[in-house]
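Some structures are shown below for you to check.
What follows is calculated from the coordinates using simple rules that are stated; it is not laboratory data. These figures come from a predicted structure and were not determined experimentally. Cβ atoms are built from the backbone, for glycine too; each structure is taken alone.
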Structure I
Amino acid sequence: MSKSFEKYIPFVPLKMEHRSWPDKQITKAPIWCSVDLRDGNQALVDPMNLQEKLEYFHTLLDIGIKEIEIGFPSASETEFEICRELIEGGHIPDDVTIQVLVQARPHLIQRTFEAIRGAKHVILHFYNSTSTLQRKVVFHMDMPGITKIATDAAKLIYELSQSVIAEGMDLRYEYSPESFMGTEMDYAVEICQAVLEELHATPEKRVILNLPTTVENCMPNYFADELEYFISKLPSRDCAIISLHPHNDRGCGVATAEMGLLAGAERIEATLFGNGERTGNVDIVTLALNMHTQGVDPELDFSHINRIKEMYERCTKMKVGERQPYAGELVFTAFSGSHQDAINKGTQYMRDSGSGKWEIPYLPIDPADVGREYEPIIRINSQSGKGGAAFVMQHSFGFDLPKAMHPEFGHIVQVETDRVGTELKPERIYELFRENYIDAVKPYELVRHSFAEFTDEEGHSHVTFAGTLRHADTTFQVQGSGNGPIDAFFNAIHGQKMDHFTFVDYKEHAIKQGSDSQAVAYIHLRDENGADWFGVGMSHNINLAPLKGILSAINRAALHRD
């Protein structure tokens, strides 16, 4: 057996005697910053061109994101020109702040100030790596040497910023100790405090300290411990905005971000659908909609998630997975019979109770909240149960089948899925319903009929039915009276070969609204052997629909015997 795992050095967590973050709750949205156009863009096989970046930028504005990292303008002429187009082309609303990234290198910092000239609101984001591993294998420097890189950059940025601030720019500072998760926490506190001092941070002019999970190398709870420790030890905590930039190397980016918020973070840098280097950045869609499901306003608009997804896939050439939370094609879809049954009962409960709260099992969010349709929630294959087909009939076609009818129709659909071996589309389910119930018009067929009705002195209704029925090549007349159309019809066929059924139940509703609506009647009969038979009748005439339903049930029983 391979022992390759033995070459890896396990993460050593902080020894925390007291921690408060597990008792906290997320009760408000963080400050959101999109890094799609920088961190996300640099991770693409084919980076976005100018037009794609502009479309992406305007989509972020529509979502409601107020801080957007637009690129690394000192890295290339292309990045520089995109920055200038956003500023000079009038693309940036007055309430939106653009963010630009730069390494802690003097010539790159100078070039960055050239790129942001004329912008109204800017965050200048600079960074250098601080982790134990990077100091050892990349920089070959001790802690003071790494600190000097950061403080020299901070000093230069502060000096250069004075002129643009004097010209009217609202310029703010952001510093990232890259690979924060792998940095000794006491040293992380030391270097960040030194940067705050060089940038003359105050409670009125706070500096963003962005603590990136550059490479996710520990469990989210260990990271939350680090963050709580860092915040508690930072001398100028009131002069800093604590920001997170989680990556997803362990698949825990969302958990890292959420636990980080519990531990005291106020700001999140993220990307749509988690695009980014390696396994990606944390997904801003998932984070925001997780809050939405907990009754917290994320202050972002994802009510048209399919439109956002289409833009994302077109501009990035990336694909949103079918199981991607909230946005994937199948995330609101149930194939399992037990899941379908619970969803069906949940929707019925909400209709019956009039509850204003979302209480449907297996659906953590109302698909309508993100602009998703209800039709594909339940899809039918060989794993589906009795309630799934009834749900499809109701939500796709408006047929509200009685609960007692669900097992019978579910079995009909199940037989078909076993036969074809694939998923059944709603249209095919409707065809099966029509073939088995509505089109069950033989061997007994109603040729013509009439009703006569009067009310006696005591207010009781009396109905007489007279009609002609056909069986094969034989036609015969029937007549009967009762307290309503159904009772009169049953009495009319008394003594005929059709007279082997007990009436069990009846349900009727309109299939469409308006003057052209049709009545659909569901009839439940029981034969002399105790077998249940269901029939369905449809007609613009509310009296005729149940008669068709009765004949449908009788015909289905007769065909079964034959």
Structure II
Amino acid sequence: MKKGYEKYFGFKPIDIPDRTWPSKQITKAPIWCSVDMRDGNQALVDPMNLEEKLEFFKTILGVGIKEIEVGFPSASETEYEILRTLIDGGYIPDDVTIQVLVQARPHLIKKTFEAIHGAKNVIVHFYNSTSTLQRKVVFKTDMDGVIDIAVKGAQLIYELTEEEKKKNPETNIRFEYSPESFSGTEMDNAVEICRRVMEELHITKENPIILNLPSTVEGSTPNGYADQIEYFCRHLPNRESAIISLHPHNDRGTGVAAAELGLLAGADRIEGTLFGNGERTGNVDIVTLALNMWTQGVDPQLDFHDIKKIKEVYERCTKMSVPPRHPYAGELVFTAFSGSHQDAINKGKMYMEESHSDMWEVPYLPIDPADVGREYEPIIRINSQSGKGGTAFILANNYGIKMPKAMHPEFGAVVQNACEEKGKELTADEVFDLFQKEYRNVNGPYRLVNYKISEEKNEDDALTTVHFTGTLKYKDEAPVQIDGFGNGPVGAFCDAMNKTPLREYEFIDYDEHAIAVGSDSKAISYIQLKTPQGKTIFGIGVSHNIGYACMKGVICAINRDQPDTMRDDTMPGIFDVC
């Protein structure tokens, strides 16, 4: 590729020193127009059949888009028939306008008017290419020749519209004109051709025209396109009689940004497709544009509450696939593998629960997955790059296991080792199975065979003393009777343990919570001990009785340390803090 770049012409920016769009914000939804059934469909390897087009049309209606370009009826019999099916079959709601595309050529325009007969609301969208390159290479004419094509097309369309009104007074026909390859056209020429078209169509403020300004081939950074839109809007005579529409393509991968900056620059309307399908790199993505607005507190006036269903219809009808990293709809876009990301998401989720805030404040997630029908379960996925926060999130959100923060590193290391051994990510169920294996299903040498709790109340000081008696067994050795006293069941149990060689285990902390509700409610207790070697270790206990859950947690932690022999019973007692 040595010096191959030298054969390309660079974009020549417009000099607008007082441009206003950089300081503006998008505060309302544009008029949306779907071109999935025309621009999107023509780009498919296998274009949609009639049944698929009808299903896709209904899906677009369900999203809430009120202007839908349904085809190029003069281009083929298939395109003609789908339009007639929509009209004759009564598929078009009264508040929806269908749009038909046609080149500014007389015989195609006449065929188009035959196709729209009987429709209630129609936009006749005609175009011809105006760019410097197209004039030079394709049409071999000057700008006057290109303007003449557009003017003659506008004259014929106006005549046929007047005739159709006489035949069907209830038909509402609106006009749309596109100087195709607008972004490659000199701006003064783009303004002039649109001015002439508006004159021929007798456009007024009460009957505005849609002027569609496409970046047919994206040729500049998005700010360059925005400058073109602002320049055009400033210099167009009778601007209040025009709805400025954008039709960005994605050749540079910046179609969404170009559309957003174009709206800041004065545009009123967007033509695009669901998930950005279209020729070459595609059209601008309506889903991304709309949900970008949603995340900024702006109602896009479109309904994507079940993005998975819309995605399923799109993929089935178009035979295309939505990439896993596609904004908002991709399989992995709400998924974090990175440990630091997982930890921040987990903390954000906890903050939302604790603060009861109505505002969305979760790091790394610009949108609440529930807003688009996505679930929380797949947000955190575990692989060798994951951290302690991710495993904690999985257990808390999927299984109600809310480990104390101090326990996260210990279990996080267990999970990471399992990922490295497996060589790929772990499912949520596999993470839970690891937790069960590591803490719940511990079959260690120590067992609390039985126990009994009794209470004694001292009438003088109104204190209650709890007496614990039980049987502790080590491997196959004879059971040992233990007993202790405390101001509660757990304290009495710890006092009893203090009288055994296990006293050298230091009690650090414990936490507990319910893991079910109703008659089958259980408690889970998390016990943190320090081993005789100074290492921190955790155990858990689960029981309908919270006191017994704590006792089981202590035994679990000791068993996880798996001592070969009993420890020296001369060590000072340290379970008293229970």
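Out of I, II, which structure matches 7.5 when distance in nm of label points 7 Å out along Cα→Cβ at positions 94 and 526 is calculated? Present the calculation step by step, with values, prior to reporting the outcome.
On the way: I: 7.5; II: 6.1.
Traced to structure I.
With mean count of other Cβ atoms within 10 Å over residues 206-213 computed per structure, which member of I, II shows the largest figure?
The maximum falls on structure I.
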